[in-house]
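Listed next: structures, encoded as structure tokens.
Values in this text are rule-based calculations from the coordinates and carry no lab data. Because the structure is predicted, anything quoted here is derived from the model rather than measured. Cβ atoms are built from the backbone, for glycine too; each structure is taken alone.
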Structure P
Amino acid sequence: MNINNTIQKERPIFPFTAIVGQEEMKLALLLNVIDPKIGGVMVMGDRGTGKSTTVRALVDLLPEISVVANDPFNSDPYDFDLMSEEVRNMIKKGQDLLISTMKIPMIDLPLGATEDRVCGTIDIEKALTEGIKAFEPGLLAKANRGILYVDEVNLLDDHLVDVLLDAAASGWNTVEREGISISHPSRFILIGSGNPEEGELRPQLLDRFGMHVNVSTVKEPNLRVKIVEQRSNFDKDPIQFRDIYKSSQENLSQQIKDARTKLSEVEIDYELRIKISQICAELNIDGLRGDIVTNRAAKALTAFKNSQKVTPKEIFTVIPLCLRHRLRKDPLESIDSGLLVQEKFSEVFGYSSQQGQK
């Protein structure tokens with residue numbers, strides 16, 4: 001795996017494969033990297049449970065992508081749908097594109113960010129005087145084809161969360177001002193994290209996240225000691241610590257790359273799809289997002305396991321992550337731990353949790 005040594009020296013990243021516990025969170029993040037159309041992850045949990053550390057560690061595993069050089073939108077030189085208007089015009093005119101590679105970007109959204117900072121701004125004066133669409137790209141432009149991470153997303157203004165979710169769902173960001181409209185591709189994996197003590201997102205916004213993960217403080221003393229030791233060893237000598245996990249990091253990175261390639265070949269039987277929809281219907285889940293995301297996540301997990309056909313075991317693993325946050329109708333209710341979903345799964349599939357753990 002090609003690693004930028006300069007960045008590593010400036011700010012070493014804790015290795016993803018060195019993270020102890022939090023298997024649900026790690027799985028949800030990996031599945032979204034394999035299939036970004038799952039729709040992102042909302043990670044809620046106690047302070048100091050490694051939410052931010054795990055998300056930042058994910059970046060290390062991501063493959064490089066081809067981009068049009070000097071393009072502020074990370075345009076894909078081979079996919080018309082992922083190109084900015086400027087790049088499309090260059091192709092139409094028969095101009096050659098200068099192509100370079102870069103790591104899949106990860107953009108942090110600051111808590112106090114304004115809508116202009118997120119979406120970008122139009123220079124009206126320049127547009128009127130020079131007759132050109134002068135656009136200053138925002139964070140949604142930089143996040144195109146990458147990851148947009150929002151820490152404390154539950155403290156973000158609801159309107160801004162709505163803007164992020166709209167862009168994530170449609171894959172486009174549109175800025176309109178004084179009759180001038182500019183659109184650009186903005187396909188990214190949206191990852192939000194927060195502490196439930198500081199408030200939950202409204203159910204309507206929560207539903208827009210593909211998966212939801214509950215992260216709790218580890219209670220097992222031996223595991224807590226191991227986590228503390230890992231962190232201490234990393235802080236003492238980050239470079240040496242990373243070298244220990246270099247092989248496992250490279251293996252996991254290759255596994256992700258292979259799964260992304262294999263994803264289109266994975267099949268899920270009609271009978272299994274019917275049962276997924278039956279669960280969603282009997283749990284009284286609004287809309288069809290739950291059905292769609294569960295199907296996608298099960299296929300992504302199957303590809304990750306290097307298999308070609310989805311089995312009930314994969315569905316059992318992912319369905320609580322895809323549905324638990326869609327059960328809540330009242331904003332004052334707490335989010336189900338996943339037991340309700342698993343009980344309904346067992347009832348419909350005739351499949352027990354013991355079978356799922358084998």
Structure Q
Amino acid sequence: MGEIPFNFERRRLTVWIKNHAGNQLVPKGAFEEVLATCSQVRLADQIEPLTEVQKQNLVAVHDRLAQQGMRMLAVAYQDELAETASIDRVGNQGLIFAGFLGPPKQSAISAIQQLQAHQVAVKILTGDSALTTQQVAQKVGIQNLAVTTGEMLETLTDAQVSELLTEQALFAKLAPLQKARLIRLLQAQGEVVGFMGDGINDTTALKQADVGISVDNAADLTKDASDVILLEKDLNVLEHGVLEGRRVFINMYKYIRITLASNLGNVLSVLVASICLPFLPMLSLQILVQNLLYDVAQLWLPWDRVAEDQLRQPTQWATKGLLKSAFILGPLSSMVDILTFAILWF
């Protein structure tokens with residue numbers, strides 16, 4: 001019937017539905033914000049007033065689950081709303097606290113181990129609490145558990161934050177613009193940054209990252225801001241994507257290197273022929289046919305195997321390496337052409 005989308009002030013999403021119980025308002029979001037709107041609690045199918053003691057018990061449950069590495073969302077509801085009620089005027093008080101949501105994703109541990117094995121640094125940029133972030137990081141195998149919060153970042157210069165980024169992997173209680181700032185500073189260090197997120201608050205960071213990654217059930221705005229959308233509910237696909245990207249890059253680099261050397265050799269051969277030979281060694285059509293056959297011979301390169309040691313670390317674009325191979329292999333191929341010209345002449 002209606003919806004108030006998540007925003008960073010309310011920190012909760014509210015929907016207004018109609019079911020067998022009548023009109024019902026259901027917000028979900030950050031624990032502190034949802035709890036502040038509640039005056040009752042549902043315990044063993046009984047609705048009871050939310051006392052200070054019960055609030056403290058709920059906080060204790062939340063903290064205990066957070067220490068176990070669970071990212072907790074709170075859920076509340078309000079029944080028997082009038083048909084004429086306005087969704088933007090209700091839901092700020094008098095709600096019934098229903099419980100928590102927040103199962104962890106089991107594939108995260110193996111995915112992070114595989115990424116680290118291939119020299120991909122994993123950092124957590126989240127709006128969750130520092131305690132939850134540390135517990136999750138410990139469970140998925142991140143060794144450095146030092147955490148910096150968004151409030152601390154506000155007092156630091158870009159140079160100080162850049163130094164933190166080289167030392168720490170955990171950043172908690174971040175606003176959306178703070179996530180984008182951290183990514184921008186990593187890029188300024190020469191890093192290629194991929195960012196994965198599924199919430200509206202991740203949109204800015206996804207736009208800033210070199211590769212934005214989201215999931216199929218993410219918010220529409222988040223998917224629009226992403227470069228890659230994961231259709232499988234398995235984070236191990238990230239490692240496959242990294243390896244496939246490196247394999248494609250290395251094979252493309254091979255093609256560019258071979259083609260550059262060949263073209264340089266052809267230029268030298270034509271230059272020598274035009275200066276020294278009293279006859280035309282090849283017709284224009286013959287040169288085109290030769291180039292076509294040469295390009296067909298390169299079709300195997302996308303399926304070429306790549307050595308495992310090349311896949312273990314990122315490969316950087318190196319113009320120096322291209323020029324070196326071109327100036328060695330190009331003249332060598334030219335020598336074969338010149339030898340052919342000499343045979344034709346004599």
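Of the structures labelled P, Q, one was used to calculate log10 I(q)/I(0) by the Debye sum over Cα atoms at q = 0.11, 0.15 Å⁻¹, for residues 54-173 alone, giving -0.44, -0.79. Name it.
P
If FRET efficiency 1/(1 + (r/R0)^6) of positions 78 and 294 (r between Cβ atoms, R0 = 30 Å, to 0.05) is computed to be 0.45, which of P, Q is the source?
P
Taking mean count of other Cβ atoms within 10 Å over residues 46-53 as the quantity of interest, name the structure among P, Q where it is greatest.
Ranking P, Q on mean count of other Cβ atoms within 10 Å over residues 46-53, first place is P.
Output the label of whichever structure in P, Q has the greatest value of mean count of other Cβ atoms within 10 Å over residues 190-197.
P
For structures P, Q, which has the highest computed value of Rg/Rh (Cα atoms, Kirkwood Rh)?
Checked P, Q; max of Rg/Rh (Cα atoms, Kirkwood Rh) sits with Q.
Mean projected area of the Cα convex hull in nm², for residues 62-109 alone computed as 5.1: which structure among P, Q?
Q
For structures P, Q, calculate relative contact order in percent (Cα under 8 Å, 6 or more apart) and state which one comes out highest.
If we compare relative contact order in percent (Cα under 8 Å, 6 or more apart) over P, Q, the biggest value is for P.
If distance in nm of label points 7 Å out along Cα→Cβ at positions 38 and 310 computes to 1.2, which of P, Q did it come from?
P
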